[in-house]
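Presented below are the structures under discussion, each in the form of structure tokens.
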Structure P
Amino acid sequence: TGIQRSSSTPFGAATTTSPSGKVKIGQETWKKNMAEIAVAHEVPYVATACSSYPLDLYEKAKKALETPGPAYVHILSVCPTGWRIPTNQAIRYGRLAVETGAFPLYEVINGKYYLTFDFEELKPVKEYFKGQGRFRHLTEENITLIQKRVNEEYEKLRAKCVNIKR
């Protein structure tokens, strides 16, 4: 993409078209939840996947192909250039996106939600941001705001999932 912002760019990330500086934080809006948009359109199979979990990605792609009618799989693929991380850390950062709840993995099959991994406790988003050049400008206040949003969204997702023990 040329490291340009999109509607799914995380809040606060610096890109070539939403740079951070004295006046702007970088990406100033919360990213659109594309999977939830597909669910709202009653797509029979919707999933999120991450290239750092290749077997999970494979299984979800297979289910999508086997689904009669439309299917949507939102895949997080780490971009070392855009994220400004070493290439040998790509898998680690993809896993941190999932383990912090910044990019939870789940499926929605005919309207029923299933969480792929239910972490007893999410890692702090600060761990995911640390070392990524696109987030290096964030203040503690920014990170606290993002952490609050991630926690709220993750709890909303957990509440929808039929495979979660409460």
Structure Q
Amino acid sequence: MHRVRLARAGRVCRAGAWQVPSPLRRYRYRLGFEVDPAGRGRLLVVGLNPSTASLTRRDPTVDTCCAGIARAHGFRELEMTNLFGLRSTDKSALLRVADPVGRNHDVHLIAAVRAADCILLAWGALFAPIVAERAACVEQLVRRHARGPLCVLARNADGSPAHPLYRRLDSPLLPA
């Protein structure tokens, strides 16, 4: 119970949206918003790393792809979390910093997983050993704490869950 309270600390809310950034906003652990008031439940999408999307400025992956998938499958809310907490539009930045995960990332990840009705794994290809190691760790953590189904849109050749950017919004959610 203490961890969930910790995860709520630092939560910033605005007009039906919320995020949990690190104090200096170098990391973002969670970003969520309502996508369909008539929908039901929350879809959690676990991506690679957060871009610079925020409460007021979203990016194509969050706004078009993930929100569209959540709407197409009848969810009320979408929440995004990631393997890594480092905010960057360049995934290779994950390889150049000492701590791409972020100090409290797993606490927030567990809280997001526990709050989700369905979890979509969507981090894309495993382009470096650190990504493969972190993906295995996170997938195990998600499986341990999930209360709803784990899904993918498809699997890549390396077995990783496909990234949603070039997938149809109404693609079926396949069992992970």
Inset, instruction - Please state which of the structures P, Q yields 0.40 when FRET efficiency 1/(1 + (r/R0)^6) of positions 14 and 118 (r between Cβ atoms, R0 = 30 Å, to 0.05) is computed from it. - result: P
Inset, instruction - Assuming 4.2 is mean projected area of the Cα convex hull in nm², for residues 54-101 alone as calculated from a single structure, say which of P, Q it is. - result: P
Legend entry - For -0.80, -1.05, -1.10, -1.25 (log10 I(q)/I(0) by the Debye sum over Cα atoms at q = 0.18, 0.22, 0.23, 0.26 Å⁻¹, for residues 38-125 alone, calculated) the corresponding structure among P, Q: P
Inset, instruction - Give the label, chosen from P, Q, of the structure having the highest value of distance in nm of label points 7 Å out along Cα→Cβ at positions 62 and 78. - result: P
Inset, instruction - Name the one structure among P, Q that FRET efficiency 1/(1 + (r/R0)^6) of positions 46 and 134 (r between Cβ atoms, R0 = 25 Å, to 0.05) of 0.40 was derived from. - result: P
Inset, instruction - Supply the structure label, taken from P, Q, corresponding to mean count of other Cβ atoms within 10 Å over residues 22-29 with the calculated value 16.8. - result: Q
Legend entry - Value 2.2, calculated as distance in nm of label points 7 Å out along Cα→Cβ at positions 94 and 110, assigned to which of P, Q: Q
Legend entry - Identity of the structure behind 10, 43, 39, 8, 0 (criterion: P(r) over Cα pairs in 10 Å bins from 0, in percent, calculated), options P, Q: Q
Legend entry - Among P, Q, structure where helix-only ellipticity at 222 nm (-39500 (n - 2.57) for each DSSP H run of 4 or more, over all residues; to 500) as derived comes to -7000: Q
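A short reminder: the numbers here are calculations on the coordinates, not readings from a lab. Please read these numbers as outputs of a predicted model, since none were measured by experiment. Cβ atoms are built from the backbone, for glycine too; each structure is taken alone.
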